[in-house]
Structure P
Amino acid sequence: MFDNNADAANPAEDVTPAQAQLYGQSETSIAALGSFAVEAWNDSTGFAATCPAPQSKEELTGFGFSSDGGVTFTDQGGVPNPACGTTGYLLFGDPSVEVWRHGNKTYFYISSLYDNFTDPTAPFELAINACVVNGTTISCNAPVVAALGGCTVTPKGTFCADFLDKEFLAIDPDRARLYMSYTDFRGSTGSGTGEIDLVSCDISKPLAPACSPSPVVIAPEDPLCESEGAYPAVDPQSGDVYVAWEFNWFTNIFFPLCFNTPTVNKLARVPYKATAPSITISAPVVSMTAAFVPGYNRFPASDFPRIAVSDASSTVSIVWNDARRVPTGDILLQSYELKLLKAVQSAPVRLNSDTSFTWRFLPALRNATSAGRLNVSWYDRRGQSGAATNVWAARNVDPRTTSTPASNVKVTNTATDWNAVSSDIIPNFGDYTDNYVDGTTLYVAWSDGRMGLPQPFASKQP
């Protein structure tokens, strides 16, 4: 059984200086090590707070800290951004979290979109806040820019239209490297369909990440069809980085010139210190993009792949939701041999043990257990009616399996009816969930509406 479901936030923190209650925290990410855990989320309080606000309420990335192994969390407010009043830049959510033990200290890294929407000459950016644990508390440094969007200089001035989106972190603790994958919608200089990039940051000075000014281009922009939803994973043995993303998402239903182009999830290997991928392969997807998921206030839906490396199994694996068996989706696993990316299974393996026509979507996968097994969690409506949603997980999956698990484990102890939840934020329960493995303990993070508004919940199971 999973431990108690813990709210990593506190709705009382979501009251603005004007005494307005805000409603909504979603798109959660989590990392944990030993007795410490951090969960981060999109925080709607920033919609109605200006810089400077108490507890950095103006920031749209919020986070909570646990010093008791995820049993309880303390809402820390917004991620600190002390120069917001000077620069005009705010942390705009889409967070991910990583953790590193270096020397006798534990460090957490929180990534965010970092944007200035008031100045058209200000480039879109991505940032990382480095945090350190001190006893039972945590403190975070100011944002460090990790990636910078491009701009166009015209006779009428500078115009910055390269929007950077969906960044996510992975860490190589042995080499003191932090990696961030993201999508660069090159509106200034390209087609705007999304270039997949990977930036490397040196964290040998743990509180001062030094990120390369030139990312590795994983996949250049396609002239017509969109790429989005990039996630990285590091092979700790070799230092190689693997990046997975979805190709022809959104354009597969909205842009007629892409209607005959198959939607696929792509996977690339970037050898350690290389400046380009050595190999890229594709996995066919029956996309759920056109689904209006009941109770979900975001359209279209996504099939973005999540990824993990297992050195014990010599594999890199991706998981995604897919409509090939039932239109409401299954959670599928496909593994590949490290380096050459040869498929391990002849066909993807279904991870949900339930076979009913019910909605299953937004799987999470980050890293393997110490024994090399995978843990995948996702939203699932089995045994429920309407928009009532739980989180379920497939535990300790062999990356080389060819069979569906006999059973899954329920993570949530209370279902959320998303038609009965008030949200100021879109999407109301995020377009990703997350999990993280520390040794053999699985931590799961998701947006939960049992309190009547979206809240960032967490739970764990040894």
Structure Q
Amino acid sequence: MSYDNILTTEQIIQSENNFILSNPKKNIMDVASFFLWKKLSKKINSKSILFICGPGNNGLDGIKIFNIAKKLNKKVELLRVGKKNIKLEKLKLTLHNCDIVIDCIFGIGLNRNISGIFKKVVNEINNSKKYIISIDIPSGINGDTGKVKGLSVVANETMVMGFFKPAHFLLPGKELSGKLSLVKIGLKLPKKRVPRIKHISDEYVSKIMPKHSLNIHKYKKGSVIVYGGIMSGASRLVALASRKIGAGLSTIEIKKKYINFYNYVEPGTILSIKKNNIINYSSLVVGPGLGKNYSKKNILKILDNKIPAVIDADAISIFEKSKRKFFKLLNIRRNSILTPHLGEFKKIFNFNEEDKLSSCLNASKAVSSIVILKGNDTIISCPNGNIWINSNAKNSLATAGSGDILSGLISGLLAQKLSMEKASLASVWFHGKLSHNKNNVIVEDFLKSIPKVLNTLNNN
């Protein structure tokens, strides 16, 4: 196992309770503060540190770390918020005189908006321009959703206790947490954990990518069929990306009336105007470039088989007002990956702005399919209760055709016999990695980078 487990607030409480039962002679806060100080002490050298602690457990963790540092004669100051009104002038002066601020005001369980003196203190911290380290989570962020409760500390770094939380990888919490470092404090995963949330790592993707023998031939690497429509560029991107990630063959099947839109197709891609026997293919893609006037009946006919399918774009949103037949077929085939962006997701699924993870998990269970909610913090939800979060994407992916490349990557890995779940998470990670080259600004650039990322994975 080389991925990171992510625990919800409820699961963290369960894990902490299990620790207390298994270690009756140990105080969990003492253990946590010891390991946090061990990590923190490597960073501070002779710098002066200001601990700002709130009224709850996160504040108590901060006080315990402060006490350890003070016994070691480190340059530390402590300000407590909540017991009595802190004097803002003293706060400003102390902030001015310190090098590093340790934020321990609120922890992961915050479920109300920050107000009053807490709001003023958070504003002063953010305005201080000092290096800010938050303990477990920046104060003001809900640990399960990543949502800001009124306002939050903007951390340069967050030292995470025990396990990562969803907020560390979901926007806006992801952006506000800064650099993440995990401090292990002896907590264990609770049994029968649902949902099972995980973070995709480079090492895990490298481990699960297809490996081929020297005598492999193209038919053994699988074949992809893409059902094309009026917008030929989307279908071509899908087909090309599927081949670049390793599929042996890619075919675009179109209706004869669309032939004029396909005057040029990449030499390695097969263009077909006849109906192909679906059993000759390893995976299929439907949706990219179809157009909103494409027949729902035809889409249902295309999906009426057991071939692993990637369903995107128009093949999702076209069923906005006729979900029942679509959902029924998906539940029968149980072999589909849906890749909507948020707008498409909302057209056929219920979405709770305050609980993105549950919305995705409910959607995947409703259609017995993997649902990939695309975004900077892409979520991959599986009907078996697994949820994967990807955090490596840059904003350069926000460009026309980016989603078509993702569909191609998934179908190409499916063709090479990766499981539905592994093909999904590997492709999403791969898609994000393509955005790391600062020179990549359009989809043609991303396509050129696929072999480079593959080569990096192979070297690892």
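Laboratory data are not the source of any read-out in this text; all were calculated from the coordinates shown. Because the structure is a prediction, the values reported are computed rather than measured. Cβ atoms are built from the backbone, for glycine too; each structure is taken alone.
For the structures shown (P, Q), FRET efficiency 1/(1 + (r/R0)^6) of positions 8 and 72 (r between Cβ atoms, R0 = 35 Å, to 0.05) is largest in P.
For mean count of other Cβ atoms within 10 Å over residues 40-47, which structure out of P, Q has the highest calculated value? Structure P gives the largest value of mean count of other Cβ atoms within 10 Å over residues 40-47 among P, Q. Given a computed value of 0 for helix-only ellipticity at 222 nm (-39500 (n - 2.57) for each DSSP H run of 4 or more, over all residues; to 500), which structure among P, Q does it belong to? Of the structures listed, the value fits P.
When distance in nm of label points 7 Å out along Cα→Cβ at positions 384 and 448 is computed for each of P, Q, the one that comes out at 1.2 is P. Source structure of the calculated read-out (mean projected area of the Cα convex hull in nm², 20.5) within P, Q: P.
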